[in-house]
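These are the structures in question, set out in turn.
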Structure 1
Amino acid sequence: MIELDLSAGIAETVAVLRALAPPAADVRAVVSEIVADVRARGDVAVRERTARLDKVDLPEDYAVPERELEAALAGLSQPVREGLELAETNIRSYHEREAASAWRTSLTQGQVVGQQVVPVAAAGLYVPGGLADYPSSVLMTAIPAQVAGCERVVVCSPPRSGGGVAPGVAAACRLLGVKAVYPVGGAQAVAAMALGTRCVPRCDVIAGPGNAYVTEAKRQLVGEVAIDGLAGPSEVVVVAEAGADAGWLAADLLAQAEHGSGAMAALVDIGGALREPVTAAVDRLAAELGVDASSIAVLDCPDRPTALAFVNAFAPEHLELHTGDAEELLAAVAATAFADYVAGTNHVLPTGGAARFGQGLSATHFQKRMAVVSLDEAAARALAPAAAALAHEEGLLAHARSATLRAGATQTPCAPHGDAARSG
């Protein structure tokens with residue numbers, strides 16, 4: 001575990017914690033090479049990178065057969081299947097309520113304006129894996145895309161040594177009716193979905209959490225594809241003071257640490273009463289569960305204002321408050337494990353400080369909102385003078401003429417813009 005003191009300075013502490021992630025320059029260089037390779041050689045590059053990095057040889061057509069998805073779902077234990085079905089119900093209900101919808105309204109001059117909402121055609125979803133199995137991430141990414149109305153949902157997830165994707169991931173895909181599943185991980189998976197290959201369809205939006213290389217690939221491909229945000233390695237900040245349950249805190253910290261490489265968990269210990277009992281509880285539970293606790297940090301904190309200043313500066317993916325009146329510090333904070341699985345809200349959240357301006361994955365990430373305007377002749381006549389005046393001011397004479405023609409006017413209501421107007 002890492003011990004830090006916020007009295008040394010908030011900015012300095014944030015810098016120390018952020019430095020625990022892989023060096024950005026090294027990640028950028030590796031990802032840039034992978035993206036360029038997939039762009040140039042498509043599936044050949046994907047297969048070679050998978051063989052080199054994951055030690056798995058992919059066949060020429062490496063899509064996971066639907067029969068394997070069906071077998072994975074059939075092989076689930078009853079409690080796990082019931083848990084996935086409960087989570088699906090809650091996640092779908094939540095995202096149906098927050099999805100954007102079309103609307104129209106009439107403004108003063110008689111024009112009707114509004115918003116039309118249409119889904120993107122293809123959603124590319126990255127589901128992390130490797131040695132782990134994250135069916136919950138399938139639900140968290142695929143359900144918002146389905147609620148948005150995407151025609152095609154594509155899932156990439158790291159391969160297992162025997163071929164295919166993790167069994168829970170495969171089962172969750174079958175449960176949701178997702179058929180386009182590919183056993184590819186890392187930056188090459190993001191590049192394949194963003195650029196398209198013979199095997200992997202090109203997608204319009206890429207969403208989902210991943211390690212530093214996945215996140216960097218999304219960053220480099222923005223513009224060629226939309227992304228949900230930069231959801232990198234998992235992180236949690238737990239703010240607590242005397243009276244909090246040390247066992248609960250230890251479990252929540254380890255729940256983030258067990259995500260593996262790059263994951264970070266920090267306890268902000270207000271008043272200093274929790275360091276020893278939480279450290280002891282972490283050591284016991286880490287040994288019992290076999291979780292590496294080296295990425296967990298304990299921060300000495302003198303008071304609540306300092307704790308909240310650190311939280312705002314660090315902008316963590318997950319935040320928990322274990323204080324006597326937590327609702328006064330934050331309107332709503334959920335226990336991380338419930339939000340990660342079954343509560344209904346989405347666990348794909350901005351990391352690396354992006355929570356200062358970003359938000360969690362939602363159905364709106366898979367929707368396009370188009371402005372709509374409808375004018376009858378009366379509305380056009382009412383708006384034309386103002387539109388033409390502004391167009392002339394900007395020197396855009398065709399814009400002015402377009403407005404006045406629709407208003408039935410025979411001449412523009414303003415003199416031309418610029419030197420021509422002054423010379424008359």
Structure 2
Amino acid sequence: MAQDYDVIAIGGGLAGAALSKKLAESGLHVLVLEREFAFRDRVRGEQMHCWGVAEAQTLGLYDLLLETCGHEVRYWSQQFVGFSEPRERDLVMSTPHRVGSLNFYHPDMQSVVLDAAARAGATVRRGVRVSGLACGSRCSVCVHEDGNGDRIYRARLLVGADGRNSACRRWGGFRVERDTEGMIISGLLLKGLRAPEDRLISFLNPRRGMLSLTVPIGQGRFRTYVCIHKSSREFSRRPISGRAGISDFVAASIAAGAPASWYEGAQAAGPLASFNAADSWVMHPHREGMVLIGDAAASNDPSFGCGLSLTLRDVRVLAEHLLATDDWLGAADAYAAEHDRHYGVIHRLTDWARELFYNLNPAAISDRERALSRLVADRSRAVDIIGLGPEFPADESHRRHFLSED
């Protein structure tokens with residue numbers, strides 16, 4: 001016998017849990033389907049830009065995260081290796097939201113938000129596997145639950161929140177677009193790293209097509225990343241992963257510009273993995289009663305740290321449209337149109353930054369020295385991915401100004 005809900009969220013990570021919490025608080029009958037009994041540590045984003053923190057505040061998540069698992073930092077230190085000395089940005093004073101960056105250990109964050117969704121009244125099923133779905137005037141999901149066999153759940157709206165390798169995209173018949181060129185990103189959780197805990201620190205090494213990013217997440221832990229452009233000679237090395245790759249990861253971090261002294265005595269506290277960071281996305285992520293949010297809708301190159309912020313922007317926009325009208329198909333279409341806009345801005349900005357900072361193809365190198373020298377001398381040329389995000393005017397005049405084509 002099928003059970004009926006207003007909304008079924010497939011995936012209980014940040015996207016599905018945050019949306020379910022918001023909708024359940026407004027009185028909707030919501031079901032969350034999550035395949036994992038316990039969230040595991042994997043290499044994921046653990047830093048939220050200022051505009052994403054503002055979204056967390058609007059959704060009622062900011063205080064909850066800060067009180068449980070969040071580590072807020074006020075400063076961002078950045079250095080273009082070979083072009084400038086380190087520069088420190090006071091995020092609170094230099095962004096319209098007057099907040100810092102909110103960082104956390106990803107599994108803890110997932111548990112906190114999913115538990116909050118359950119407290120708000122959402123029904124949460126964990127350890128279940130979705131085996132298929134159907135969309136239309138009334139949507140249904142087939143779910144396998146160990147010990148209980150298969151069950152059918154129905155809803156007015158299905159929400160695919162199952163990440164960058166989304167099965168919902170395939171079941172829903174969405175066409176996935178992909179960039180052909182991007183970065184390779186490696187991540188590792190470290191304890192005992194001799195780096196400051198009150199700031200994020202990035203070393204951009206344009207002459208080697210590399211980035212090192214250090215994110216303090218509290219309790220003496222740092223999620224550290226190395227990003228390498230595919231055109232870099234560093235990319236020819238074997239993939240950096242597993243315990244055997246830790247020394248390669250440290251060497252790559254130092255090659256990107258991080259101080260070697262930081263890593264003396266540091267210990268791995270989680271898995272090391274690498275993956276292709278090129279964007280993948282769906283245009284207009286709504287079809288016949290199924291909506292995609294978070295990485296299922298669009299996965300931006302994580303080298304630029306926008307994923308968590310984009311997820312909460314999706315959640316807020318979709319929730320606002322659904323709660324404003326009984327015409328949910330119209331609301332889902334309105335969300336999809338706005339999603340295309342805000343993701344499109346971030347996609348353009350990160351494409352520009354990747355081209356200027358990391359691409360080592362001959363055509364990209366020719367004007368880099370002049371462009372970076374002008375950018376270092378005049379910070380008004382920068383694109384503000386951290387502070388403004390989708391509200392930055394990503395038009396042709398700003399592209400030309402950023403790349404010194406004016």
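Readers should treat all values here as calculations from the given coordinates under stated rules, not as data from a laboratory. This structure is a prediction, so every number in the text was calculated from the model and none was measured. Cβ atoms are built from the backbone, for glycine too; each structure is taken alone.
For the read-out helix-only ellipticity at 222 nm (-39500 (n - 2.57) for each DSSP H run of 4 or more, over all residues; to 500), a value of -14000 was computed from one structure; give its label from 1, 2.
1
Right, here's the next one. Which of 1, 2 yields 1.08 for Rg/Rh (Cα atoms, Kirkwood Rh), as computed?
1
Computing distance in nm of label points 7 Å out along Cα→Cβ at positions 307 and 363 for each of 1, 2, which one ends up highest?
The maximum falls on structure 1.
Of structures 1, 2, which gives 0.15 when FRET efficiency 1/(1 + (r/R0)^6) of positions 139 and 259 (r between Cβ atoms, R0 = 41 Å, to 0.05) is computed from the coordinates?
The read-out comes from structure 2.
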